[in-house]
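A short reminder: the numbers here are calculations on the coordinates, not readings from a lab. The shown structure was predicted, so the numbers you read here are calculated from the model rather than taken from an experiment. Cβ atoms are built from the backbone, for glycine too; each structure is taken alone.
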Structure P
Amino acid sequence: MRMRMDGSRTPLARAECRADALPEPRVSDPRIAFLASHTDDARQALEIMRARHGTHSPEEADVLCALGGDGFMLQTLHRYGALARPVYGMKLGTVGFLMNQYEADGLLERLRTAEPAVLHPLEMRAHTDSGTEVVSLAYNEVSLLRQTRQAAHISIELSGQTRLDELICDGAMVATAAGSTAYNYSAGGPILPLGSGVIALTPIAPFRPRRWRGALLKGDTEVRFRVLDRYKRPVSATADSHEVRDVVEVAIRECRDRSVTLLFDPEHNLEERILSEQFVA
């Protein structure tokens, strides 16, 4: 059986890699689609911004403006990424690494001077114990995690060559540059410069080999995890927030045919944020 899922609630954001021929966004007088998380602050800001700039659907807009935190930004990218509209986020949530500061005034000028950051997601192809294949995209990371008290036993293959016959761990992940400051960094993985053309392979609480701390891989590397002893030691796979249970094999690669563009204020662009994060005490 074959099933395709991308974690979105609309057919606009398909998980498969494909380049859509869409019109370039207008630079002057943009039509803005405002989207907000369910927090009170975000909903209040949504009313203010729509009153000032009008209401447009994502399909007819030139720019999407996401009001919330990083979690809501990821939801927006998954749901509307196939529209190929640039996304400008404003922080009205708990975590805002991918967001700009919220200000009700001066939005049009901020959009005119914003610096773009182009992100390519990871594509996950997860095969489950039931024979299902699930395809999903991840803008931060694809992670594997043990489902029970038993440690996971996983083999790792890179572009067709086995590199680790058996990794005993809580899990493992592959992270993008944009996602390298999130779960990957908390697990002891490296922070990657934006545009470096590399991805991070990071173990989660490795037991054997105890000293292995992961690897930096070229962006075109295909990473394949195989779950060993899957009945006694079941493992789940998660692409951003889309979880698949009881996986037996997971293939991950960078999706070069699919991209999203985030917009950042010049003084707080994404490249500078990633660099600054490495010097936080």
Structure Q
Amino acid sequence: MTLLKFADVSLAYGAMPLLDGVSWQIARGERVCIIGRNGTGKSSMLRLVKGDQMPDDGEIWRAPGLKIGELPQELPRADERTVFDVVAEGLAGVGELLARYHHLAQNIHGDDDLEQLMHVQQELEAKDGWRLQQLVDSTLSRLQLPADKTLAELSGGWRRRVLLAQALVSERHGGGAKPLNLVFHGGSGSEKEKIHEAVSYGVFKMNIDTDTQFAFAKPVGDYVKANPKAFEFQVDPESGKPYKKLYDPRKWLRAGELGIVARLEEAFADLGSKGKSIAG
């Protein structure tokens, strides 16, 4: 399958021709090396390939949906940006959000930070950010890059590898086929038949925020109902029996945690993902 084709392409700067009636093509899986002395048009040809420059004459054809990544010759600055931030920059429109989420999640010091994190999380959900974060994480893992190290801590070779990761992420982001990812908003409380029908249409994610909140709250409420005196008195006013083991937050919080686990296992089964993993 042909990905890119030059047909009688010409390019000149003033009276100096760089390309004169050049024709060539590249197919899927091929690797092409362009060799030439300085000033003979190698960089100009690559600008034509990327679409950054138009030819003076001839035609350049690109396969529909073709995405072209670039690994710049210049190394990125050895500054305080983290590897995660730089790689995420390959995701136009989402990379900055992912970087903000990554930093906020690691630096929560109060309610204001938590509120900012929630806002960023909502924006990411609207832009399919979690799938793209998996893309960044898997690329970092594949190239064995440390997400939280700064560029200033890396050698030139490792910084070039960071640029390669950025190019790979950019190339794979929505690559070519323009996929349509469906999200089932308002999945909480939906009938099983409706969920299975939605999955058959291509839904890959279902929001069950309300259900998980209730899955936590109900067992906690049941625990309180089963031990009412323990939530009124530290010690039983009649028998003198201490209730410390019953009102200990670790006891009733654990009941809530088990409720969420059960609800998530139910969701995994509904979506056909039980026993599966995104790793590997």
With relative contact order in percent (Cα under 8 Å, 6 or more apart) computed for every candidate in P, Q, 21 is reproduced by structure P
Calculated from one of P, Q, helix-only ellipticity at 222 nm (-39500 (n - 2.57) for each DSSP H run of 4 or more, over all residues; to 500) reads -14500, and the structure in question is Q
Rg and Dmax of the Cα atoms in Å from the coordinates reads 19.4, 59; which among P, Q:
P
Label whose coordinates, when distance in nm of label points 7 Å out along Cα→Cβ at positions 137 and 153 is calculated, return 3.7 (choices P, Q):
P
